[in-house]
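Next come the structures, one after another.
Please treat every number below as a calculation from the coordinates, not as lab data. A quick note: this is a predicted structure, and the numbers were derived from the prediction, not measured. Cβ atoms are built from the backbone, for glycine too; each structure is taken alone.
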Structure I
Amino acid sequence: MPIHAVVTGGAGFLGSHLCERLLHSGHKVTCLDNFLTGKPDNVGHLLEDPGFTLTRCDLTEFVHVPGPVDLVLHFASPASPIDYLRLPIQTLKVGAIGTWHALGLAKDKGARFLLASTSEVYGDPQVHPQPEDYWGHVNPIGPRGVYDESKRYAEALTTAYRQAEGVDTAIVRIFNTYGPRMRPNDGRAIPTFIRQALAGEPLTVAGDGSQTRSVCHVDDTVEGILRLASGSHAGPVNIGNPDERSVLRIAQDVIAATGSQSTIEFVDRPVDDPGVRRPDTALAEELLSWKPAVDWRDGLRSTVAWFREQELSPAQ
């Protein structure tokens, strides 16, 4: 049965893929975004769909969506280090006030609410891999704290609304996701490496590159999110690919996928940069019958192809 879904931050990388997938499933979608880090072009191809509405909206101010709403997917937030380090106050405000307003919308409409949380709530983990019952190891006054703590607070607020206000809520903890529509200059490893490789520049690997990441293709991430959204489980549930690899290996794979002659250049590691990252996905497998399906090399190849198309586009 078609539903009306509201996607906050819907013009961002992950939000735009969610909007697209919901529309293709026959649902009505209202996309709310203030375009601080997202951009209208990400959903421009959806504007002709009569079921899609794009509204410029700052969630830290009053939020109104007319008519019935069945699902609120709260994805509004700067998500890359380069963004939340540049926009620390805005990041904290959307995690706190923005989440409060989005929860208020869900309560008013009697809608299910899904919070996009993050693996960053685990910080620089002392438990590996990271299960949902691990409380994390986060530096609240470090540079990454503005993002980590905004999401930890958002989880607490979401839980409070479920327990005290009876709102039907869910929390998804998203691990590193990659794919088309990532911004080349957003500071995250994979788009940075692809941009550098396509330009023939050295790939800048932090530290000695031995720190690990587990990267999940956006199609798999969206599938896991929507399975959680369509059920009744409150979470939190990890959605990510447990295929763990070093940052150096990721850089080497990007060079191979692009056919670049780029070299590797080692640079200083950022403050509080996590040493390891791998999701324990047993809960997602049990509750959602979900496992990532896109092979790393296939996903990387298609992502590189998308970046090449952007380079060739007259609009760029």
Structure II
Amino acid sequence: MTANAPAFSRACELFNDDVFVPLEGILPQPVFVKIEALNTAGSVKIKTALNLINTMEKEGQILPDSRIIESSSGNLGVALSMICAGRGYDFTCVVDPNASARNIKIMEALGTHIVTVTEPDENGGYLGTRIRYIKRLLGEDPRVVWTNQYANPANAEAHRQWTATAIDQRFPRLDYLFIGAGTTGTLMGCVRHFRAHRPEVKIVAVDVAGSVTFGCKPGKRHIPGLGASRRPELFDPAGLFAMEMIDERDTIGMCRHLAQRHGFLAGGSTGTVLAAVLAWKPRLGKEAVIGAISPDLGERYLDTIYNDDWVKARFGEVPRLGFSPATAA
């Protein structure tokens, strides 16, 4: 546990910022992967959820009778479900058809109310629809409080304070750090820390084709985690070294390669980030120290990424490790 970790008063809020694994075989040198799946909620999102709730409680935005609501593709929903259950808050999570069935079952087991929107937004995703639903409820019930992971500074602050600091403490030298872009909270928190303390670290932001966050064309996406059909308010490209787009077929190819060749059952976001690392192989010197953040593992993707029928129905075939041209702006 890092020196700046909080004092935990509840088991459901535990996280461990000290797990790094050197992954061999992707590059000539090891890629140091920060494993976030050993946190209580099974992903990096426990830190986001914890800081969102703590900050809003301190600011008086959350009261004992508040009805907390959030839009999530799954992992933050699970983390918020755990914290809200532990603190006695009513919680509603707004999801869409791409959400993991396993995540939904976990949230329901924790007492969360699930609302599933099915109408695509103007960019072909569901984020805009989810947020419109939340805004409607905010206008109908004064007890409803939106944690708003897409715009709340407490999201990025959690990762500036904890995630980035843990990486900084572990590596006296770090040349490149690959980070996925979903709400961009993890990304922005790391950018702010390293820009202030170690500007020589080159941060490569990774997103999936079909996401609009980096200004690329919207398109159909199937794998939850990274990407957005609406640019998160938190996102600011200043301080990034580069932005890399990855096709979802390459996410699947990397995930299956990691599972079958390395015994590493990676989640979709992890597969996307490591696919970006491999795509950058010609640009990375053999002596460079490379880091990457693994947000979650693959158990929640067994019915999707690791299911041949699901993959074939959406991509026509089961992709192998390789690269497909991502949609460009």
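Name the one structure among I, II that distance in nm of label points 7 Å out along Cα→Cβ at positions 199 and 255 of 3.9 was derived from.
For distance in nm of label points 7 Å out along Cα→Cβ at positions 199 and 255, the value 3.9 is produced by structure II.
Looking at structures I, II, which one was Rg/Rh (Cα atoms, Kirkwood Rh), for residues 23-70 alone calculated from, given that it came out as 0.97? Computing Rg/Rh (Cα atoms, Kirkwood Rh), for residues 23-70 alone on every structure in I, II gives 0.97 only for I. Have a look at I, II and say which one yields 15.5, 50 for Rg and Dmax of the Cα atoms in Å, for residues 207-262 alone, as calculated. Attributed to the structure labelled I. Calculating mean count of other Cβ atoms within 10 Å over residues 119-126 for structures I, II picks out I as the one with the greatest value. Calculating FRET efficiency 1/(1 + (r/R0)^6) of positions 103 and 191 (r between Cβ atoms, R0 = 30 Å, to 0.05) for structures I, II picks out II as the one with the greatest value.
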